[in-house]
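Any read-out appearing in this document is the output of simple, stated calculations on the displayed coordinates, not a laboratory observation. All values reported here derive from a predicted model rather than from experimental measurement. Cβ atoms are built from the backbone, for glycine too; each structure is taken alone.
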Structure 1
Amino acid sequence: MSLIRRLEREILGFEKHIEKENMQIDKLYDKMVSKKITGGDFSIKKEKIEDKIRAMKSRIRVLHGELAKIKRHMIEENDSK
């Protein structure tokens, strides 16, 4: 059970981090609109942040798969007893 809790906590952590990265993109957009940074700088920085977000989302998918595998294994163990 502690492994399941740890995986769920890790998934929640990644989701919170994705929200923070999205807020960072919004702040960059506001800077661009207020002409503190150029459109090119915005695009470069936004792309880097989006790469991080894509990596975190793929990690979340892997963790969900691992979580489902563990739960399925626990159900099979209980059914066989």
Structure 2
Amino acid sequence: MSATTMKIQADVRDHLARIAAEEFPGATLSEVLARLLAEHERARTRREIAAAYARLQDDPASWADYVAEIEEWDAVTADDAERE
């Protein structure tokens, strides 16, 4: 693994260290930063999904098509569950 030096403000470093101590005991600051970045990416993906659903709901015909398709899939999966 390669490493680099990054200049950050002391208060930012201290904040990261507090998060590390509280939420990720034993982890290095680099590991904590990697985890926080991954969490940020997951949150961004959730926001993008929510925005896509909102856009879909803004178009009544498209939303109705989506709901109908979900209902079709629910019927299929419910049939499979009853057979088991």
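Values as computed for the structure displayed
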{"read-out": "Comparison of 1, 2 by Kirkwood radius over Cα pairs in Å - largest value held by", "value": "2"}
{"read-out": "If distance in nm of label points 7 Å out along Cα→Cβ at positions 14 and 46 is computed and equals 3.0, the structure in 1, 2", "value": "2"}
{"read-out": "Which of 1, 2 yields -33500 [helix-only ellipticity at 222 nm (-39500 (n - 2.57) for each DSSP H run of 4 or more, over all residues; to 500), calculated]", "value": "1"}
